[in-house]
Structure P
Amino acid sequence: MGEKKTIEVLISGGQATGGPPIGPSLGPLGVNVFAVVSKINELTKDFAGIKVPVMIIVDVETKEFEVKVGVPTTAALIISELKASKGSGEPKSKKVGNLSMEQVLKIAKTKSSKLLAKTLKAAVKEVLGSCISVGVTINGKDPKIVQKEVDEGMYDEFFIEKPT
């Protein structure tokens with residue numbers, strides 16, 4: 001087991017190239033840059049158009065590498081789900097889109113391993129909090145109202161784990 005070198009980059013899902021920041025970082029290590037880029041693109045293709053944190057771990061002696069893909073930010077997932085270009089610069093007055101509760105649930109499940117929330121219900125509330133700062137409504141309602149409705153049990157059927 002040789003010395004390990006770790007390189008962390010932020011790339012658009014499925015769009016890594018041998019150019020900066022990847023190529024110049026890997027070049028001196030003598031690793032097959034094309035193989036690394038191909039692996040990154042394969043692992044991040046589902047996050048097309050979203051910035052994804054990627055960690056490349058290289059064994060300096062054997063030139064073997066491992067690619068670990070992080071989870072995009074909650075805001076990036078919300079914007080991607082909306083197919084919007086970016087969040088609102090004025091989230092209080094200008095809304096950029098509307099999500100369904102099903103979409104909020106999908107984002108919460110994608111992020112659940114990285115959130116502090118211990119339950120799916122709490123994870124949904126965290127995502128709703130991000131919706132406030134991005135300028136997104138849920139079923140046409142202010143996310144703060146939806147958070148209260150979640151607390152009151154209005155969406156409990158969404159949080160029942162269905163057998164797979």
Structure Q
Amino acid sequence: MPDIIPTASLTYAGARRVLDAAIAHAEAIAAPMCIAVVDPGGNLLAFARMDGAKFHSVGSSTMKAQGAVAQMAPTGGVHADVEMQVTLAMQGRYTNLLGGLPLLVNGQLVGGIGAGSGTGPQDLAVARAGAAVIGAGLFPDFVPQGLEDTGWRGGR
């Protein structure tokens with residue numbers, strides 16, 4: 001077994017393409033979002049808070065992107081019965097809210113995207129639009145397991 005393995009990472013230019021595609025979709029569905037794009041280590045590469053996006057979604061969108069990278073799976077897939085245990089096991093650095101996707105290209109993790117400020121399904125759709133621009137997997141068989149979309153819309 002080798003001591004070093006080749007890796008790939010999203011570039012800043014690639015992160016901007018992902019971000020721009022996600023923003024375009026958010027505009028198309030009239031859902032202002034906070035959108036974060038991270039590298040495979042969870043480090044922020046690109047971020048936008050669209051006019052009208054909820055201020056608290058700045059943190060949650062970044063955490064969604066980081067959580068998707070850490071789990072190599074979409075956020076929102078942990079069953080509600082254990083989502084708090086998973087969050088505690090990750091020292092509070094995980095959210096089970098919909099809208100985080102790992103960016104897998106040809107089976108290799110190159111980064112992650114997180115979108116927040118809409119409903120859970122809107123957040124996921126915006127993340128998928130961003131991922132699609134670089135040919136990242138869209139997880140078409142993904143089934144949300146949490147209780148995240150209760151219908152509460154809160155203030156901005």
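What to note about this one:
- Structures P, Q, by mean count of other Cβ atoms within 10 Å over residues 35-42: label with the highest value: Q
- Sorting P, Q by mean count of other Cβ atoms within 10 Å over residues 51-58 from high to low puts P first, with the largest value.
- When Rg/Rh (Cα atoms, Kirkwood Rh) is computed across structures P, Q, the figure 1.09 traces back to P.
- Which entry (P, Q) yields the derived value 11.7 for Kirkwood radius over Cα pairs in Å, for residues 83-122 alone: Q
- Computed 1.00 for FRET efficiency 1/(1 + (r/R0)^6) of positions 19 and 131 (r between Cβ atoms, R0 = 35 Å, to 0.05) - originating structure among P, Q: Q
- When distance in nm of label points 7 Å out along Cα→Cβ at positions 3 and 107 is computed across structures P, Q, the figure 2.6 traces back to Q.
- Of the structures P, Q, the one that 2.4 was derived from, the read-out being distance in nm of label points 7 Å out along Cα→Cβ at positions 11 and 27: Q
- Parent structure of the calculated result 27, given that relative contact order in percent (Cα under 8 Å, 6 or more apart) is the read-out and P, Q the choices: Q
Taken together, the values in this text are just the output of simple stated rules run on the coordinates, not laboratory data. Remember, predicted model here, so these are calculated numbers, not experimental data. Cβ atoms are built from the backbone, for glycine too; each structure is taken alone.
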